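**Student:** Dropping the structures in below, format is structure tokens.
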Structure I
Amino acid sequence: MSNNDQVIVLSPRAPIPALAYLLTGCVAVIGSNSLVLGPIAPAVAASFGTSVPSVMMASAGFGLGTSASALFLARYIDRVGARRMLQAALLLLAVALAASAAAPTVAVLIGAQLLAGLAAGIALPAIYSSSAAIAPPGRESGTIGVVLTGWTLSMVAGVSLSAVLADLVHWRAVFAAVTGFSALALAGLSASSLPDIRKDGPAPAPLEALGIPGIVPLLLACSAFMTAFYGLYGYLGDHLHNGLGEPVSANGLAALSYGIGFGMAAFLDGAIDRLGARRIMPFAYLLVAAVYVAIAASSGSFELTLAMMAAWGFANHFGLNVLVTCLSALDPSRRGTIMGLNSAVTYLAVFAGSTGFGVLYSNHGFPISAMVAAALMVFAATASAWRPRQIRQAVRD
């Protein structure tokens, strides 16, 4: 056997850890709740005798809760341990989802989703921190990409079926089902061997990580990226139902199309590791901007809109993967704090998107909303291309 052959045998490409798939399921549960309200909002509004923008305030409440807990509580992940924090968060999420299913008024639904947001603001940073920690060297983007396919599951199995459940049974059955899945995720996590690495010392101040070189432009890109997505996605269901005259269950097809595109992109995640996440980030965001322009142009046709949902999911997968990969690599010793800031910014964007795009959609319609989303993505691309002086100097050195 030649020396070259020995190198090939002794240095196989490390596989994705099995624990990554458990984290995928946890993301799917959280994603199902965070994405489900948009498609079923018309049914919820009809049940309570109110408007879709009023119902979407529950989504805004979820965003505020997630942002607050990610900012002030996620910093304890590095000290208490990601596994323990994730277990507590999933338990709280199950309680909040049960309260959502039983909500007698819109106000109670908003409060329950605020509580769910508090849980998600701890859970998501813990999941992302764990996925980066268990990734084999050289497989960081691939491992994170597998975990991010939980958003695909939430779209394909969660949101798609929720629209059908809302049509055939009731919107309350949707939250009841997600409650059950949350309990299953908690049971799976409790039985797993997910490591719970803790670091000594006090938890860092919530905004201390803003001093890490390179984090500010990434968080600016995150804010624009997420505001565009949640703002437009939140009113897609109403556009299809009231704008194009489709049944609520048709929103499930749109979610399915998005999820398929998001999942298909996972097969190309290896290119991110080879080319460099920071290098391709601006191009990924410009791709998303182009998709938003195409969505605006095709918004009058249900069939074309379905096709654009697949393209949207495909482009967004790369946008999210490069963001999480770049942030998690900034400072591994403060990964929990960094990912907490990421979730805080993300779900402030949920609030901004749900409220700001509500006014935009009500006054100007879906196509104009999509064009504003495209403009936000151009800003995200610009922010992600900017590198602070410390990073430019490190690259030259």
Structure II
Amino acid sequence: MAIRERLSGNEAVAYAIKQINPDVMPAFPITPSTEIPQYVANYIANGEIDTEFIHVESEHSAMSATVGASAAGARAVTATSSCGMALMWEELYVAASNRLPIVLALVNRALSGPININADHSDSMGARDSGWIQIYAESNQEVYDNYIQAFPIAENKKVHLPVMVCQDGFITSHGVENIMLIEDDKVKAFVGEYEPEHYLLNADERIAVGPYAVSNYYMETKRGQREAMLNAREVILEVAEKFEKMTGRKYGFFEEYRMEDAEYAVVIIGSAAGTCKAAIEHIRSTTGKKVGLIKIRVFRPFPEEEIARALANVKAVAIMDRSEMFAGTSGPLGAEVRAAMYQAHAKAEVVNYFYGLGGRDITVSDFERVYENLEKMAETHTVIGMYDYIGLRE
């Protein structure tokens, strides 16, 4: 019987860690992810789990210790945000290239500067090409569910890549919501025991981790990582199917909301999808206009073909980015979705908007105006404000 509870997103991740009981958790505090290692440290102190908690002097050391523990054969996790992830930068690439199935709880926060502690996606989007699988959540329930699914994805022998489980800082991380927890025994059975094939503490096998790769080997390593990322597509869906059988909650690469007959669509990542859903219901109930939403869950590996198919019949699309890329026409999500649509010869008008940077609010009214703009673009075939910031002060 599932357990009904009220938890913040940070508490939900920590509770999942308690249920999984990983071998090692190195961590260094940074807002707004600090509560995750804090709760885990309390579980350890109270004797509820036997995870080895490593106090380190920086986030770089946190990821370094996590890499070392994983290479040694341990199931290793950590958590961070924003500038903490920036300090981990070098080790992110090391973890991915060494094919270590680390799970990182990333609480998304604006990356300095100027200094800001609120939510946007500049930290994770900056690391989008580091070789990590990236999974995003709209709600606390999704944060919890994504975290549990991350382990069988990362540890699958066809994948063996680190996974970044992302949630929006202070919005889900500190906001308390109703949540359905899974029983401990079911979580343990679903995640299973970690049994690495190759690890440093195996006395019967000689192995080098992180050796210098001369030109004759480096490219092959990257090709191997790419193959693993492609394999992850199938594994992510397999794990989601097993999770649905256990909980009844269905997951995929993305969620299609009211897209069955949609003529105008928004594509977005994270917690703002909930606000967009409210706008969709209001628009449909008051005007009858056919509006819909694609909420991206898996950003890496990016589901290009599936996205293009989901948007095949719409007249206009607004892609919403919560981080800047300082490119000529788009942000990170915009670049990916537009490329997918171009490759599929999609005929829809496409516009890219920026919202929520540094925690700036976005409202139901804002989304209603986005859909109004999409309708105008479909009628006139003229893109309105390709590089607009929603909610920008004049």
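**Student:** For mean count of other Cβ atoms within 10 Å over residues 252-259, which structure out of I, II has the highest calculated value?
**Tutor:** Of structures I, II, the maximum of mean count of other Cβ atoms within 10 Å over residues 252-259 occurs in I.
**Student:** Given that volume of the Cα convex hull per residue in Å³, for residues 340-379 alone, derived from a single structure, equals 55, which label among I, II identifies that structure?
**Tutor:** The read-out was computed on structure I.
**Student:** Of the structures labelled I, II, which one yields -25500 when helix-only ellipticity at 222 nm (-39500 (n - 2.57) for each DSSP H run of 4 or more, over all residues; to 500) is computed from its coordinates?
**Tutor:** I
**Student:** Right, another one. Determine which structure produced the value 27 for relative contact order in percent (Cα under 8 Å, 6 or more apart), calculated from the coordinates; the candidates are I, II.
**Tutor:** The structure behind it is I.
**Student:** Suppose distance in nm of label points 7 Å out along Cα→Cβ at positions 108 and 124 works out to 2.7; of I, II, which structure was it derived from?
**Tutor:** Only structure I yields this read-out.
**Student:** While we're here: Compute FRET efficiency 1/(1 + (r/R0)^6) of positions 68 and 332 (r between Cβ atoms, R0 = 25 Å, to 0.05) for each of I, II and report the one that scores greatest.
**Tutor:** Largest one: structure I.
Every number in this text was worked out from the coordinates using simple rules, so none of it is lab data. Source: prediction; values computed, not measured. Cβ atoms are built from the backbone, for glycine too; each structure is taken alone.
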